[in-house]
Every structure is written in C-alpha cells, then in structure tokens.
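Have a look at these structures, which come just after this line.
Throughout, read-outs are computed from the coordinates displayed, never taken from laboratory work. Worth saying up front: this structure is predicted, and the values here are computed from it rather than measured. Cβ atoms are built from the backbone, for glycine too; each structure is taken alone.
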Structure P
Amino acid sequence: MKTKAFIGIGSNLDDPIAQVKNAIDALGRINDARLIDASRLYRNPPMGPVEQPDYVNAVAALETGLSAEALLAELQRLEAEAGRKRNGVRWGPRPLDLDLLLYGEAVIDTPSLQVPHPGIPERAFVLYPLAEIAPDVSVPGMGPIGELLAGVSDDGLAVIG
C-alpha cells in the first residue's frame, strides 16, 4: 500500500537554488518512493537568527511504500549527503533541510517524529508551496489548507523565476 507524503525542502547555504532542485531530484530516487509533484521555488527571510542568508523553499509530494520512520531516515540521509551537520543549532543556516510535513492522514507523535509537522500553520514558506501542489489538502488536526493560508502573511515570500 502506498501513502502520499509531502516533504518541505529548504536551503540557505552552498547555492540554495541548486540544493533545493537537487533535493527534489534525490527525493525521486528514494527506494520505494515516487516523486508525484513539486512546487515552484520560493525565497524567504530566515525564521530564526536574522544574521544568515535568505532561504529557498519548496514542497514535494511523494507516493511511498516506506513507513513514516523509514522515510524520515531517508530524508536525514539526503540532508547528510548535502553536507548538513546536526549540531543542535535550531533554525540556523544549513545546506539542506527536509521536513516530513504530511504522511497520508497519519498523526504521529514520537520523540523522533511529529506528523503533521507542528510548524505548518505558521509557516508561509510551507503553506504557499503546499497549497500550490495540493490545494484541497486538509492537514489532520489543523484544518484545510485554505483556512491555514488565511492565517499567515506572505510578507517577504517571493516566487523565484
């Protein structure tokens, strides 16, 4: 049985546009996963410390036979391959950040994984690209994407290209 999963992609180091495009390609090469769609790329200011470059973000949709935990392990492998070091700095600069946003209709709350991603409702850089490729999605426990979009500002968010 295949599950539709949505992945948030972000980068602000080492040629962020190339990092995000390469990540989208790499998602399509994960075993037992198929890339269904990907949003346009968006530029936005950093969420955390402001003394860092702007981010480039996108959202991709996958169809996968992997469990959520196995998919998370693959995402973390791709981050490491792109040069990400998990150093405990929250919201700091990074070459690649991959977040499992949604995994079907699942609600998962373990020490290593929270799905839906708890940051979805306040992050325009997730909501806008997610709505672009899944305009009818409803985030379990949070509501329809249209309602979530109405609650965020797109200030500073810009489509690239």
Structure Q
Amino acid sequence: MAKGFSLGTVEVASSPQERFAEFLQSKGKRITSQRRILVDHVFQRHDHFDAEELILNLAQQPAASKVSRPTVYRTLNELVDAGLLRRMTLNGRAVYEHDYGYPQHDHLHCTMCDRLIEFQSSELKNLREAVAMENDFRVTGHRLIITGVCGDCSSKQHRQHSPLDLV
C-alpha cells in the first residue's frame, strides 16, 4: 500500500482516542488498554492497511504485542462504526484507512500490485454537486475507487522492443 502520502488534515474537536472513548461509552463498553494501544498505533500515521498487516506491525512492538487477534478484528469494526476508520473491500479483503480528521478523497487501485493512490479532484466534486442538485439530492459524502494498472506495473507488463520486432 502507498505510504507517506498525505492530503492534509481536517480540524477536529477531539482526538481519535477521545472520540472512540465517547463512542464506546455510548454503547456501554469501556476503553481497555488493548483498545487504547490499537487506536494510538493506527493513528500514528496515515496508512492503508488490513487486519493482518496491523497484527504483524503490533507484534513488532513490545507493548502492543499483547493485543490479541480477536481484539484487533473487533476493535477495527468498532473504529469503523465510530466513524474513525473507513473500510474498503479490495480483491475480497478489507482494507482500512483514516476517516476522522482526514479530507474527502478518492483512490486509484492497481489490480496488479494492490497499490492505492489517493487523489482529490475539484472537478469530480463539482460534478458530484451538479448531479446532486439536478436530482434534488443532499450529498453527505462519496467513495470512488478507480481500478486499473499503475505505471510501474504497466511498464513491467510490456516487454522491451526488440530489433526482431522490425522483421
């Protein structure tokens, strides 16, 4: 998955920890140390990840290695329900990214290497608003994933031209 790229942030009233604690409290649940570790780990940087990648990353950190596999899966679902993470299904697997404190954006998904490229488009936003207005529709958000082949995979897929091609 693409790492290190950022579209910036959106000003939020509370931290992901605080927002998650409020969500859990509203459901009659408590914020355990394992949940706290997961939220801290997930929100340290913006990354696209799946549960297995998260589990492997946690295993490399002594304090976080005590977080159980079922807790990871359960907490990821809770983070999605709380509006902190967004779940996307790519090639049959659930991939997560930040939703809270991160601007609206869309993705290009390479079906060969599984890379996700984030982008923002004012033209796309304008089209979305125009279509909504035409249909008397109030937009609350959208999700667009364009599938295809990235430049790196495309160049690997095509062989170099050979002098024999001229024969």
Structure R
Amino acid sequence: MIFFGKILKIKGNKGEIVIGLEPYCDNFILKRDQVVILKSEKYIRKQKIEYSKRINSKFILKFYDINTIEEAYKLIGYSIFILDKMIQEEDKCMIHFLVRDIHEKLWGTVRDIKQFGLNKVFEISNNDEIIYVPFSDEIIHEIRMNERLIIIDPPEGLWDLNK
C-alpha cells in the first residue's frame, strides 16, 4: 500500500471529503469504483470511490456509502492508502528504488518494471544477478516513496527461483 494523503475536511452536504495529498502523489489518479484503504489510530476500512475531482494539490472524493455531512465528518483525520495495483504508468517512477525484504535483507535495485500479460514484475538487479519479483499486494509489503524504498514479504524460494 502507498500512503496517498489525509482527509482534511468535508465539502458540501452530500458526503464529499477533501484530501491533502502527499507530494509524490501529484500524478496519481483516483477513478470511479477504485477501492482505497482508510486508516485511523483505531480503525481500518475499505471504501469504494463514487467520484473524484482534483483541485490544485487537493482531491475531493465521494465514497458510495458516505452520503451525509455527519458520515463524512467521521472520516476527518483518516489516512488514505492506495493499493499497489491501482498504480499504472506512475509505477515507472520506482525505477532505481532499493528493495529490501521485511527482515532487512537487501535484494537489490529496481532496474525495470515489466508487464507480462496482466501481471507486472519488478526486475531487480543484484550485482550481476537479475531477480524477478511479482508486483502484487501479497508480496509488496510497503512502498516508501520519500525514501525510494520498496519492502517486500516474499514467499520462500523466490530469491532462488530465477537462478
């Protein structure tokens, strides 16, 4: 998941919310029917986007099941995360990111992101070796855009699979 921004306030009386974007999300686009993850200190919930509008560095979003000022007001302060699979052409900005697993083992540097049918894979360069890591929510644990770091939780044997 990638941190997208924070819900700052409500707008209007139909459940719209205003999001302050993270600077690296300037090129991201949220579309109708995409699912985002909302997190507060206590709660995590999925919300489906009904529509979105971009105004300067802020997004105005409307979720399908949030229809009143009161419902929208409860979301102020939540952080919004987008799923990795929502990123399309923006993913090329991750070339040259470092890749580590959740145990801090360095896997290498992203050399390219390749598309094979419906599946994307990171092509990771580790000295003279190339390792392919599927671009999936099950393996990609976290992407830290500001640190240019991708943290993976690979299944056992993935490191040796490409040798």
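Give the label, chosen from P, Q, R, of the structure having the highest value of distance in nm of label points 7 Å out along Cα→Cβ at positions 22 and 62.
Q
helix-only ellipticity at 222 nm (-39500 (n - 2.57) for each DSSP H run of 4 or more, over all residues; to 500) computed as -1000: which structure among P, Q, R?
R
With mean projected area of the Cα convex hull in nm² coming out at 14.9, pick the structure among P, Q, R it was computed from.
The structure behind it is Q.
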